[in-house]
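Read through the structures below before going on.
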Structure I
Amino acid sequence: MEDSGSSLQHSGHMPADVTQTIISRALPYAPIGISRVRSTRRNSGRTDPYEREPSYLVVLQLRPFGEQNLWVGGRTAPHVPFDRGSLAIYDLERNWVADLIGEYDCMQFYIPHSALDETANDLGIRTVQRLHCPPHLAVPDPMVHHLSQALLPALAHPEQASTLFVDHMALALRAHLVQSYGGVQVPARRVQQGLAPWQERRAKELILTHLDGEISLETLARECQLSRAHFAKAFRVSMGMPPHRWMVLQRVELAKRYLVGGAMALGAIALACGFADQSHFARTFGRVVGIAPSIWRRLNH
């Protein structure tokens, strides 16, 4: 994951106290920018000008927000107060300006048109002409709210966020946006089949050789000769969980072997198993196993 000074960090145009950004490159030519933007100050002022482009800014409020003035193309734009979990979509080919009066805390997803085209191709539907949910039609969106909550730890600690996890979240987000706001009908699909034996072997092999998480969903899907969406669904059918979750469990299982095998330091085990550091290892191990790795080692020696 990395920060970006380009439009991928569109939230940079906002006068925020805190901005956290990660990038999903599940689509190599259409990366997605994911940001959390917060301000505990009132009267932050107007957003900065930006270059108009064929992209969208999807905004999900993490707390209620209602105090702002909004313009588009130099004219006053209608909007409604945003409840926690409400979503609005801003077409960046238009000139939006906001005067931010109240405190705010929101997620922002930068979605280029090319990402929508790739997603439509993955879903086997016609090209999406536009996403539609402007600020005067803001609606509760539990799906995007749930995805946002899942992404908050990755935004707070980007060094601990695996490429595979962020790509999986971005893939789910794009599919949801296309189906819910793209004005297209997604055909009913047959019951999803799992991976073929050779595909499962190849996927596992690749994940096990990249336990640091720095392998993309795009790479796994390509190696299995599937689209990203098809691979993600087929992997879940075969393994009962998404690829990033299976990867985390393999890290923990490898860590157990090191813990039982000798007196290797916890920090060294963390790095050997693909964790960012010892604290990341301890938190993840505790969440999966239920006890700290040091305690597990004492109980299993």
Structure II
Amino acid sequence: MRVLVAGASGFVGGRLCPALEEAGHDVLAMTRRPEKYDGAGTPVRGDVADVGSLRDALKGVDAAYYLVHSLDSADFKRRDADAARAFARAAADAGVGRIVYLGGLGDDDDTLSEHLASRREVERLLGETGVPVTVLRAGIVIGHGGTSWELTRQLVEHLPAMITPRWVGTRTQPIAIADVVRYLAGVLDHPEAEGRTFDIGGPEVLAYRDMLQRVAAIEGRPLVIVPVPLLSPKLSSYWLSLVTDIDVTTGRALIDSMTNEVVVRDDAIRRIVEFEPMGYDEAVLQALGERAKSRRPA
């Protein structure tokens, strides 16, 4: 297929493009600055704020991946909604056969954080113009360069003892970035996945406390966690910005989402894209290995 990836230079897109090429697809890597793109696929100019550029980028495309979000912006909800509307309209105008979107886990009957609610809104908006949308919903994605993973790693490496809010007890179902990519690439080969929403996750359900302690054990670091239930999300975000390189705006959005349980409720995807997802420890070791490799002198 001729496939466009919006968000090609990001954490997920940078891994998805080579995987799609290896699967034999003709990959178009959408970027605002094609002259600076050096990843897999053919760079094409496209800006989610410019419908005209999107129509040009999507010409002749069979399927499009939408991996764009604006979490580091204070008005990310409005910006993401506007971008999704523009992309859906341009995809319909260009005759795109299918959109694949990576969203977030979380129960619809729960009081979703602004971040997760925004992901749901993007799902809806992408499908408004009639192009079939396949949605994959993930929780914490473990991989070098991923914001949620970097938050975990840096907390463990910077603080042998930490005061934490109530969210450390919230359950999640982390998944390795390699397995996210396998699911994203895999659904393209299955027409029965069109227009459906799937939960994706690794084999283990863990509280954030468990994840921190497992990383500490793997790295051989001491770790003492002292929960403080009254620590507010605002204070938590400032705390994170002091001890990690995650900015306050992104940290606040992530912390708000950590009050929502994000686990797989329906594993139907396992019967469509069949493989065994890696466990948490293996995913952590892979992420740490990628980081070590990236830091070696060329």
Structure III
Amino acid sequence: MVFLWFLESLRTPAADRIMQFITQLGEETAVILVLCLLYWCVSKGLALQIGFSYFLAGLAVQTLKITFRVPRPWVLDPAFSPVESAVPAATGYSFPSGHTQSAACLYGSLGLQTSRKGLRWLCFAVVLLVGFSRMYLGCHTPWDVLGSLAVSALFIWLTRRFLPRLTADPVSMRVFFALLLLVCLGITVLALLLRQYGLLPQVYAVDCFKAVGAGLGFAVGWYLEATRLRFQTAAPCLWMQAVKFAAGIFGIFVLNSTIPLITGECVIAKIIKYFILVLWIMVIYPALFSRVVPPCPKN
């Protein structure tokens, strides 16, 4: 808390706005836009590699959150005040930082993939700036950010090291797919048991169930795409790519608005909502545009 008090003493309205913008680079909207652009239009393989590290690290972070149940800084020290605009997005427990994990898995993975040094260091700088913004805004302690960076680095390394082996043949893919489902099931059971025994209030369980739903959607979508669909990211011209991307994002917006009208807002409904949203990204929408967008001619 000493470091957070120091940062609090440096706050200015202009710096608050800058840090609020930077922290949004690690939020759900930014991650969805970048991953969808990569997956639908640029490089499906790169998007899948980032997606595996992102969703697996996200499940790990949410599991740590509900296991350790570390309160936010303003709960630890009632005299401390965060930047007010950052509070609505600071859901769930404090340790580890979800924003930092998102930024690390997305921009950190992109930085490792690019051969351009300038772009690489820009990506790494974004990761560090997002982590710093979470402390500046008063939403996380240094331990929250460092813990998240460590978890993210571990899953980025695991993905780069073992994903090619786990997806090399149909048998390995089926085993890996089953393991992903079991992990999601295990985290769901843990969260429900903690709720049952009064150790996990519903308001703090929501993010965990979102992560489970997204993880399930990613696992099912990946497996169906790899074994059944196998769509192409290329299109005959740039404007088709732009329309394809815009239409897919519009579909996400429509689903995000309409699914809660059907499922409600309970925690299990969060699993259903995020499962459908990620399944839309991974396989439903690619199946649709594969029928509409003509394939690129072969050389």
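What follows draws every value from the coordinates through simple rules; no lab data is involved. These numbers were taken from a predicted model, which means no experiment stands behind them. Cβ atoms are built from the backbone, for glycine too; each structure is taken alone.
Highest-scoring entry among I, II, III, by mean count of other Cβ atoms within 10 Å over residues 125-132, is III. One of I, II, III was used to compute Cα extents along the principal axes in Å, for residues 141-276 alone, and the answer was 48, 31, 23. Which one was it? Derived from II, not from the others.
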